[in-house]
Every structure is written in structure tokens, then in C-alpha cells.
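Presented below are the structures under discussion, each in the form of C-alpha cells.
Where a number appears in this text, it was derived from the coordinates with a stated rule and is not lab data. Nothing here was measured: the structure is a model prediction, and the numbers come from that model. Cβ atoms are built from the backbone, for glycine too; each structure is taken alone.
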Structure I
Amino acid sequence: MIIRLSELKPGQQGIIEEFTSNEIFLKLMEMGCVPGETILLEQIAPLGDPVSVNVAGYHLSLRLNEAEHILININN
């Protein structure tokens, strides 16, 4: 099933499929968020923004509006 990264709950993971915004595409690619890479949602801040993820061996904090542009395939 394809969903947005922003829809995951802590502890869930999936495979990055694509991005919905060309404006943020390069920034995310430079941070290791590339299609085919496994991404794990580690934590969500108390007010819901930012979110902490683990991707390509790195821990990243992403704003919720950035996470909304990452489409992932979750494993059921």
C-alpha cells in the first residue's frame, strides 16, 4: 500500500517510492531519501512537527510538510 510518510506511526517503516514535489526533491535526495531506500519513522514531536526518521543509516528530522511529499510503500 502506498501512503505518505506523514501518515506513519512511530516504529513503522516502508520503502521510498517517489516524491510529490519537485521543489523538495533535490533536498531530500541529498539527505539520503532516495527511491528504493528503507525509511523508519522513529518519533513524532509532541506537537506533531517535526518527525524523526532513520534512512540510509542516518537519523534525520523532517518537517511535517516535507514528510507529506514522500510516498512510501508499507509492508503489511
Structure II
Amino acid sequence: MARIVCSCGTVLSNSLSPNDIQLRVYTDKEWEKVFDCESIQPWQIPLPKYEVWRCPMCKSIYVYENGNNQPIMTYRLENK
């Protein structure tokens, strides 16, 4: 269970399961590796290399690498 405060001030938490904060994002290579066999059970699918969180208010994206508590990338929508 983790919690961060988005740059817009919204508290993001993954304490609820399922939740709308965490996204499961796989690279094409990771996804191909998952389905590189004849059949797979849901519990056999490995977690992706990156953990991605999205703020429901401002839509900012925070990307974490496995085991890293600080985001390695942050994306924000441009104001027009």
C-alpha cells in the first residue's frame, strides 16, 4: 500500500483494490513474452517492469521502476 500527493494536490493511494490509480502497462516485448506459450493462467502473468499511477483529477502520469519509491518519469498535460 502506497500513497503520494500529486502536483495538483490530489492524494493518490493504492489502498483500495481494485482502484483507478494504478495502471498495468506492459511493453510490447513484455506482453509477447507473457503469451509466448500455448496457454497461460491469469496468476502466471508477471507484473510489468514499470508501475504507472494516474491522477484522476489532472491526469498526470507517474512512472515508477520496480523497487524505486521515486518516480523515474512524470508526465503532465499541457495547458492550452
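Of structures I, II, which gives -4000 when helix-only ellipticity at 222 nm (-39500 (n - 2.57) for each DSSP H run of 4 or more, over all residues; to 500) is computed from the coordinates? Going through each structure in turn, the value belongs to I. Highest-scoring entry among I, II, by volume of the Cα convex hull per residue in Å³, is II.
Taking 2.5 as the value of distance in nm of label points 7 Å out along Cα→Cβ at positions 20 and 36 derived from one of the structures shown (I, II), identify that structure. Please list the in-between numbers first.
Details: I: 2.5; II: 3.7.
Computed on structure I.
Here relative contact order in percent (Cα under 8 Å, 6 or more apart) has been calculated and equals 22, so which of I, II was it run on? The value was obtained from structure II.
Computing mean count of other Cβ atoms within 10 Å over residues 12-19 gives 16.4 for which of I, II?
Working: I: 16.4; II: 11.8.
Clearly, the read-out refers to I.
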